Structure 1
Amino acid sequence: MITAHGFLWEAAWSRIERIGERRYGVTLYVSILFLAIMSPLLFFGRMVFDQDLLYQFYPYFYFFRGALESGESFLWMPAAFFGFPSFVSHANSILSPVSWVFVRLVPAPENYHWLVFFYVVLGVLAADAFLRTLGISFWGRFLGCIAYATSAFLFNLDISTHAALFLLPFLCTLVMALERGTMRPWWCVLIGGLGTALAFSSAFYGFFVQAFFVAGLFALYRAWASDNSRMRMRIIFGFALLAVFGVALSFPQLYWAGVFSGLSDRAGGLSYERAATLPMMLGDALRLWFPYFRLNVIANAEASFSYGFLPLFFLCVSLFCRREDGIRRFFFWLFALSLLASIQYSPLFWILQKIPVLNYFRGPSRWMFVGAFGATVLIASAVDQYARSGHGEGTMLYRRFSRLSTLFLGVAVAGSLVLTVFGAEVMAILKRLFFAYYYPHTSQALESAQYEWLVEKYFHDIGRTVDLFSPGVIASFGAIAAGLLLIRSFRRGRMSAVAFVRGAGVVTAVSMALILFFFYPLFSKERIGERTPVIAYLETHPGTALSFLSRRSESEFSSDPGGIPVEAKVRSAIASLSPNTGIYFGIRTVGYNDNLLSARARRVQNMFEALEGMAGATADEKIAEFKKHKPFLDILGIRYIISSYDIGYPFVAVASAPHPVEYGYSAYLFRNPDARPYAYAAGFVEIVGGGGDEIFSRMTKSVPDATVFLECGECPQGHMDATTVDVLQKQNGRLMLSSSVKGAGVLVVSEFAVPGWRATINGTAVPIYVANGVFMSVVVPEGTSTIEFQYEPFTIANLL
């Protein structure tokens, strides 16, 4: 007999399911869920402390917003290295029209967060659309889409990851539309081409290639499975035209990606040794149960292997039940082969790495990006089986899965209690074991106190993964416990399959909301705006800065055994102008990271990094070696050096920014009085071969003032006539200068000489030559001239 209370509950469930069965119902529910998860980022001025975000994506979007507000070009970032294009980075979404809208309407960093949220929603919309083509009911699509969005969210919050989330399900949906004739082929080509171009302008190239590769295999598979030759042609030619149209729309960015790939150290592809970094190891399997479990030694794969506890249960059910449907078999093999390609020493990854284009990308575990969509289809199908038939398969699977999960949960809780109660004793035992058995086999280059700190660091890293005082860890434990209770109740007949599926949906949504809400460390966006005396000085005294020994090794140690607080880490990173952080303030720094940074730029950076990383050398020895390279700094126009040490003569101290003593950090700014100006005329020209080590080896030796090493076989050389140079206008990607010379002269501008620049003298186009290995230069004629440099990568002349 149904009570009034039960009737109301059933009516509420029916209402929820009716809304969910609508076309955008699942997307609505998952969007609300992620709106709550991301609320601190979207509404309350918080930012994520993550290396990729703090040092790459956030600075880009601060720059993007500033460029649009000022009306200057956003294609050239003058503060990155000696200037660098903004759009060739590993697809940071700068060229996407969607990015333009968000950046124009919303200030930084919220514009970035709203853009990530948009792509999460778009990915869920595309995944739901594909699952709908398979006839999967609401609860299957709901749990599948949560698992899909969760896997990307736990991977990272890079816009280049989430912008690719929609592409694979989107293309697979169009393949199904071509097969079933539910959409006119030309509509599929048009929509598919536009979607492909959006993904290419927004997403990481590696994920774009993976998604397109798998979608192409899916199209071939559906064509092969069809008995109708006309349908086969429609699928194959429809997908091919879609690809051609999308590539045609993406050609400008595709062209420059190819150009800069050829100039970078990735030219010709990566070796297997470089590509096979951060694979899936045995410890990564534990992340299926515990998303917070990540250790550098045994569990450090890049991609996420977490879908939620109950989605994991349905995935296991799906893996071990029969798949009579060919589409589900395809996605089973997609998941299985992606998993195989992700593991350490994978033979499949070795084969994939030999395929042209795929050999440009590293990280075996990144194949789980497309594998996650295979898991999504399998999870949704298993849930749908329960919701429709009222039962599942595999009694033995239930028992083994429940026992294994109970064992993991018990060990994790027991370990957490032991570390909480007996942490000091365990730490002491680990230190004794380390110094007794492991320390004798190390290089012993560090002091024993530093080795002790490393032991403490790894100990606390382990403790954080099972910390009972962490809300996210508690939520992950609670999800396992609640999931086990649901499974046990269902298997013992205490609830129907429909109630089980509903409960699984609620438990998964609530637990993943809590897990994801607390997953990333956050800090206030006000920290980015803090200006130390060093930054304030550099903002008013233009010049290229170099960070050298700016983060004392002692700054990595703290009286807090759990490590330095996030806010302090952000302050020290900003104050020392760590790579890319100068972009926040428009301060040019040599330190800049980019996947497609040219080999020339890498050579410059590697020289300074080698000085900082001299094994076994003291700080004084590193500083002494650094001073020997002063001619190199002079020629490159490096005017300021930021350091935690008093590097002394011949550099002049001009500002300092002490930080709290308990974090052992302070920054000092030194001026190089002999640094060359931004634009100047060569006093002596020496012709050298292009791009080789010869240039940089000559630059490290003492040379006469204003000597320029020019890569030009037909240019004048030797002593140049006296030339005066004035900077008339300087904007992003646009420079105007004037020169006056009695004879022939060579003018050098300290902007990175990369393809896409155009130079004119008195309105006439002239060739640009490379000076001093990295800078632009032109030969100026006799008399007074007006020289203009314009960065115009998307003109017809530059593209052809």
Structure 2
Amino acid sequence: MARYRHMTQSKSASAAVLAAGMLFAGLAALPETAWAAKKGGLPEPNAGDPSFDASAAVKRCPPIAFVKREHFQRPFGVGTLYCWNVFGPGGGIYTYDPAHPEKGEKEIFRRDDGTIFDMNVSYDARKLLFAWMRLAKTPEDKQKELGYRGNPDSFHIYEIHVDGTGLRQITTGRFHDVHPVYLPDGRIAFISTRGKSYSMCQPGLSSALFTMNADGTDIRRIEFSTLADISPHVLDDGSILFMRWEYQDKSLFTLQSLWTINPDGTRLQLFYGNTITNPNVVWQAKPIPDTETFLCTLGPHHGNPVGAIGILDRRYGLEDPKGLVNITPEYEYVPSTKVHAGGGPGDKQYYWAYRDPWPVSKDLFLVAYGGLPHEGKPRYRIYALHPGGAKAMVIEDKAISCFNPVPLVPRTLPKVVLPMPKTQQDYGTFFVADIYQGPLGRRVERGQVKEIRILTQVPKPCNMRGQRTYDHDPVISRGSYYVKACYGTVPVEADGSAYFKAPSGVELYFEAVDKDGKEVHRMGSVTQIMPGEHQSCVGCHEPRSATAPLTRPLAMMRAPSGITPPPWGEAGPIDFVRHVQPVFDTYCVSCHSGPTPAKDLDLSGDKTRFFNMAYDSLLERKLVHFIYINQGLTDNFRPLETGSSVSRLAGYLEDCQGRSQAKMPDNDRRKVYAWIDANCPYYSTYDNTRPGTPGSRDLWAGPWMKQLNSALATPSSGARRGQPRFKHMDVNLTHPENSRVLVAGLAQSAGGLAPDKSALFKSKQDPNYRAALSAIQAGKNELDARPRVDMPGAKPVPYPVDYGGLYTGFAGP
């Protein structure tokens, strides 16, 4: 494998020409003339390896089954590919023997009224699983509710024998079921939208890994992260290798990496790449026979997830880019952990590239490839690919694309992983031998960590229905897109060990906290535990090769700890207004509120455009540390560099203990710290009262804002009409007269802050002042008449749901 590891990753002129010819906008095909113009700059099929014998490579290929379908147009991204309206009808499943081309292909399934998403093969090579969706409407469809965009069907899983007999539908219901794979015990694993939740930053549905009996009964969810699972494949040890998209206070673009899990949902583990930024996506991974390496597709976060073919060698480490080699460098993904804004070069999008790799042997792979000139319209064809990048076409159809080649050769049945015994428990247990093993122990003093805080990210039950605010909808905060929930804390012993219960069947993450309840270290990924499962680790972010201390940990000398509820008294979603604002109301607002708050810091609960004064003031003034995940970290969090431990507010709260007449109890400070360490969420629900407005909560969307802009856009204000030059917290929708846009422009002699000579408003009788105040009062009246969900009396607007629909934009169920 030395050849794989040291191949040159240089950029070529032909790659640049090829990239220029790729489609970004999602068109189904490039005109033939466009391809003809680029022929001269495109690489030849056998470039780079003069010893490659194309004819011999094709004849070495085993009999295959493959899919014909139209190439998917541009979806929003890989995480929601299966539910975007990017599919064209037509195609089917075919078999072909490359060693005997004279026999031609054999059609075993064809439907012109739908499309196939993907396909897999049984271990005895006698049966195929595939996901198919009907696209054409029947007369009956027109008489009933069809869901969003009127699609009559969803992707369902079917089975057929390779001779074309035995076709049967396995799954039903208004859900998308895709990526089916046979399990060695006879069950089937697949990806589905049956989790009944939606993506956070993209319109469309979330997905998760499920299993079921071969007849479609006993469907069980086995993976509980809240975004997307993609492309499962069963390894020889019986575990399932798959791609998972996640973001827990980290970059939303790059954490689409490889994980493994047992078929019963136990032993979820990172396989590779949770800090790799280029490419954004590593998926469709499969082991290469007779090696310790894996073949995979490298692709972008946005658009169609086609790109380069890579070889992964985990012996370099689970996060080392040297272990991932792009063997088709004409598609310019250079594996890296370098930090970039957004998706960076790892999000580079191609339209005619590689996908669907299947390793036949250590030096022969099958792929679908669409990057070379064609006769007729552009399309994907099946190729034999050498690890050195040389390739030879195996089969094509001049009218439609070909995908998903699978060898029709029996494979050794993987090991059957015995499932956990059934239990009535609703929890599992975690054991940490020494939390100071790893980065934590190099940055903090032993004994500094007193507890582990247990949190979850709450799935979103509704789709985007308006413009995004802070890149998401409904808007939850300025940092995370998730509603965050806290279960509470568990103790860490003096030797650094911990042994505790945790809720099963949910997404979990942890924070190490000190004696005051402030974060010491934050987990930058998510995990889970199944009922009755026991998981253990040596330390915190330590290498898997690390060994536990030889002494008996103190935590193992007792029963597992239960969870102490969070400081506000009950486990559940964190709500700024209910859990944190009362602290400021009790100890701060006597000085920090009104028209001229002390230090120009308003900590009242008065409502602003999306949040309230205290929330906007703290985050705008950077008094609390938070992470806007659209620009989030891609590396592991470092101890004492996030959350309350680096927030200026924590110091002020501690300093106020010596000056304030009302002493702040320790539990109240802990409420504030726990909120900061959850990445400063504001709302505890996705419910909303203003769907269709920015963030589904926008209070500035009414006509009163135009009146305010007009009143403030005087010749001396420096603002253009319709273009406000103020921040969200400058307009107070609870006490309009306290709005900074009024007070800051009002003359000092009239009770404002502006020097008399340059004041925008000379007095409160100024017509423009009165017009501005009247406009804000109208905004308050509109708010009072239709309270937001952070107010008493709110009546959330019910949101439609469709877990099997197709999406084309930001509005829809």
Structure 3
Amino acid sequence: MNTSRERPRVGELRPSQILTTFGIGSIVDLPHLSVMVMGLEDWPSTDYQEINEERLLASVRDAMGGQVMSLRSPPVVPDTDRSNPFEQQSIVGVPVAPFPRWMVCPRCRRLAPLASNQFILKTDPFRPDRTRYVHENCRVPGRLPTVIPARFITACKNGHLDDFPWVDFVHRGSTKCSYKLQLLEMGPSGEAADIYVRCETCEISRPMSDAFRLQTNDLPDCRGRRPHLRDFEERGCKDENQQPIQVRAMLQGASNSWFPLILSALSVPESADLLKQLVIDHWSELNDVEGIRDIVRDRRRNLLREFIEYSDQELWAAIQDKRDEDEAEESEEAEEEVRDLKTPEWNVFIDPANAQRTKDFRLREVKPPKRYAKYFERIVLAERLREVRSLIGFTRIESPGDYENPADFPEEQRMAISRGKAKWVPANEIRGEGIFFQFNEDKVLDWTDRVSALNEQFLAAHIDWRNARGLPGPHEEFYPQIRFVLLHSFAHALIRQLSLECGYTAASLRERIYSRNPGSSKPEMAGVLIYTAAPDSEGTLGGLVSLGEPVVLERHLNQALDSMRLCSSDPLCAEHQAGKEGTSLHGASCHACLFAPETSCERGNKYLDRSVLMETVDVSGLAFFELSDSDDGGHDDPTLEEEATSDDTEPEGNYIEFFDLLSTKVEEPTARVKLSKELAKAFRLPSPVAEFRFLSADDDQPKKNSVVIVKHDAMAHGNENVKLACGKLLWQRQVDVASGEASVLVTIRAKGTPVKFKLSADEWEQFRPLAVLKQ
């Protein structure tokens, strides 16, 4: 596995990828074959480093059992030129095995398993990337062709994976045929309908599209195969009613073939005593110390450099105190619930002045920008952070994003990473920086009361989602509440904005949501940490923290929230509701506005809605941030300062009052129109009087988002009919399912509730706004 800055070789993975992308049970594509990462029993017992994080280890034990003794880093290749492939250090890595086991010859299209011995393994110790299987007896003349993995596999929701049942599928059941199979591609599209599996012996064939018909696909019941552990489930594969589960066909590279279950914790100081905190941080090195003599020995070996300021007696006393505390905790551990990883972090972040500064944790509080002072209780810059993540299992088909704690995922659907009870789990530590936002709790409570109807809508969608997937209840217990939707949507909006200037891509930034309603024995939480981290021991370079200074942060908050008003997919995106057609757990959000990469999001892009941040073209009255240009703090944009002063003076020259356009016909191609102060501010105009170009039937339709004046008898502003409107022009083509008639929904968006009206397809072709703002 690669950790150096040189260009990685084929087959090398970053330490973080072993947890997030190519972990145990996942399929890794290599140049000529695909392999599966094997379970812990096959991993080397050396070439690892033990990672110390007591809080995370306690949480892992609660999820997997008290037998888990340590967190270990994946095997790391030592720094060497690796010129000799036969040296021991050149073969360090994680174990893999070929999967799927069925291969296809690209020339003769022969389809057969590796166990048939029709394909021969070819290796090159000096070029591992050339490892491949060849079809030695291919009937097509020429060089031996390199075979490729068959791209279809089967899986079930309990995490089992198996080769596709090719023989039974093409014969539509069990057979005694001495089969010879081919996998034929009959069209250029690569779709399943154009791919056929054929038995040369029986001369029968069947399209692969039949395998993806959920009701009539003839696929067998799941055998409970666990290829990463080289075994089958002892109890078989049953659903919650103890009935056999039918497997589902999927493509080898399907995104739902592997979802990691990851627990993570930030290394926050657990004690104000610096020596005690140092002992906690280095407990993996001090755990074997039996007395002062061992301390003296380790000091001579230069192993205790962090404790140079403390005497041997002081260090030994701190070690004994740590052991006494651990014994006391173990006596209560059987009755303790799953460890809460976020509450200790929350308590440190909201009291940065008393937080212990360590080499891995440094906080600095800054004032919230004046414009946002009433929304945020405090903003804290995390100049140094250390995060430790561990892999405790994985799922297939169903994502664990519906659970705040991955350990809550149903045990029968959580696939193990070892055959027996694991004594250690793979982990990774990274260092970086971040910005923490603590929301004003009173503001949040007032807002949640105001949007109770939206909360009920998300709760209903949450229940329907879990029922459709057969997840166990009570469903309300796993509902994160509407305040989570607010915090989650804010985090995504800010990640997208910060990634434009901080030097990191959106995939490099992560969120950590602190959300809890009042009423429990634990403190209420309403906070967001946006952070980034790197495996380098020095962490990152401060590009993210530098954006947290009040003046700079205000500009980014303005831009992030302003971008939530409109989406390039509006009005389709803005009209989306949680649970609509039972297909989603998000409201007005999509890939164009609010979705984030999988590595950034805690909940798989669920529980998102930009209408809770700002008013959209379809919804008003739900926004948490009620901003106007008159808010305290002013603006960095001099254009807005100019408009604030110019609004109070009478404009010079000739112009037409906006509402006079109802009765006045403009003969000139251009004219100056006086808008309201609110409209001028909404469009960032230096003056309420702006020049418009008046259109005729021969002019082209203005582009989307053009500022236009529309005069039409059928316009509606909420429940009120209007005949004149000014705003940004949007439209969406629609087709009535019953009649098949096409229409166009036109939206004029300025501030607040938009103006809407509908035209037939023919009317839309003839329609032109009265005027368009001249740029």
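Please treat every number below as a calculation from the coordinates, not as lab data. Note that the structure is predicted; figures quoted are calculated from it, not measured.
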Determine which structure produced the value -3500 for helix-only ellipticity at 222 nm (-39500 (n - 2.57) for each DSSP H run of 4 or more, over all residues; to 500), calculated from the coordinates; the candidates are 1, 2, 3. 2
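Suppose you compute Cα extents along the principal axes in Å, for residues 458-617 alone for every structure in 1, 2, 3: which one lands on 62, 39, 28?
Attributed to the structure labelled 2.
Where does the value 15.2 come from, among 1, 2, 3, when Kirkwood radius over Cα pairs in Å, for residues 426-473 alone is the thing being computed? The partial results should precede the final answer.
Values: 1: 11.9; 2: 15.2; 3: 14.7.
It traces back to 2.
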